[in-house]
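In the part that follows, the structures are each spelled out as structure tokens.
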Structure 1
């Protein structure tokens, strides 16, 4: 377990990395005795600082929702991060590559809540009842800490969350089989990754249910009506370089794209 001074040091480093877009030394290298509780506390402190500086919290993101990604991180559950109003970008946006340290892109479904969700014991059906609509999304992830990262570093670094693009066709949860939403991720004209939404814990609503229960276990406020929740990627992330055009194709639910300049 870290001391308060050690946690504060990690928070300051991450706040500065977010400001400068220059990677900082990962917390696990500075403090090999870091634990999961420390990592989530650091993330929460950075979030508090971010909001105190004027950012508006609009929801949360869930990561490591696939079994393969969890095995690679040597962790047996997902993680989460915070979403802010300045993360939102329009479909077709041209984004400055220099606004990120090492940007990557994932393909996800965003759940917009029509009712609050409070753990414990939230399940998939609770999430579906509480969801107003679901929207195809691209998530931008970034790495503000150096390599080789451990899971503690990713958690402390806001689950690598850095941006959101919404597009395609919003739909009600009962209008589509949410287990079988296709996803194709293109870089320029090449298909880089493909997947199906059941790759998110068997059903993407399970990712949102996990989040509601995790926040409760940590003593944080419940998920609120109107919040946006990224349920987790069902493809591997791809790197984004200057001049790359990234397109996410969700089949009949439409597509969306961004370009890095």
Structure 2
């Protein structure tokens, strides 16, 4: 896949899926805006590792609507335009209902939804306004297998990702007349910092055995699906949700 001359904004790009996606786009010739919130030094290392030139760092707490708007404006000013948005930033809080007090329950829901759903929605809004003016663009949202299978110990995460799936499909219908195509990828467990603790725990082996491949995904495998959806020729996949879970969960 060739992305020479294309510009990409990737939220949560300082590690994991976002980092792998930044590398994949850069290897394909794109200029990448690497978003981070607090991990500035890590983001700098990611930028330094990318092939090509013209890559930038952008900082924002995606739960802050004003910070999101400034980040998008800065990206457009620095790169000239945004061809592709990858909404990847997200958090995961363990908050089983029967073991969480009411105050912590509310905090887990508010923080998770503010970042995983509302934050992504606001980034998409700001970027889509720019794409509408240009009459072209791609938006890919990173959701989760948990949106379909359920997340019993992190209900806010499952609900937020389900909401992001629905948002992706609604936006795909709305933006199609503007030549803007919207889709989602829904990974299962991935070898990332977010999942490291549980994958390294006694539960890790059972998690790997959920897939007939007896492993979890590599970040690069999720990145490949994102690049496909962003590529020329994938336009008719708009509104689609691509599972990247190694057949660990099959939905009809």
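Of the structures labelled 1, 2, one was used to calculate mean count of other Cβ atoms within 10 Å over residues 188-195, giving 19.1. Name it.
Working: 1: 13.0; 2: 19.1.
This figure was derived from 2.
Work out distance in nm of label points 7 Å out along Cα→Cβ at positions 164 and 180 for each of structures 1, 2, then name the structure with the largest result.
Values: 1: 2.8; 2: 1.8.
By distance in nm of label points 7 Å out along Cα→Cβ at positions 164 and 180, the leading structure of 1, 2 is 1.
Rank structures 1, 2 by relative contact order in percent (Cα under 8 Å, 6 or more apart) and report only the one at the top, that is, the highest. If you can, show how the numbers build up before the last one.
Working: 1: 26; 2: 19.
Top value of relative contact order in percent (Cα under 8 Å, 6 or more apart), among 1, 2, belongs to structure 1.
Structures 1, 2 were shown, and helix-only ellipticity at 222 nm (-39500 (n - 2.57) for each DSSP H run of 4 or more, over all residues; to 500) at -8000 was computed from 1.
Each value in this text was obtained by applying a stated rule to the coordinates, not by laboratory testing. Just so it is clear, the structure is predicted and the values come from calculations on it, not from any experiment. Cβ atoms are built from the backbone, for glycine too; each structure is taken alone.
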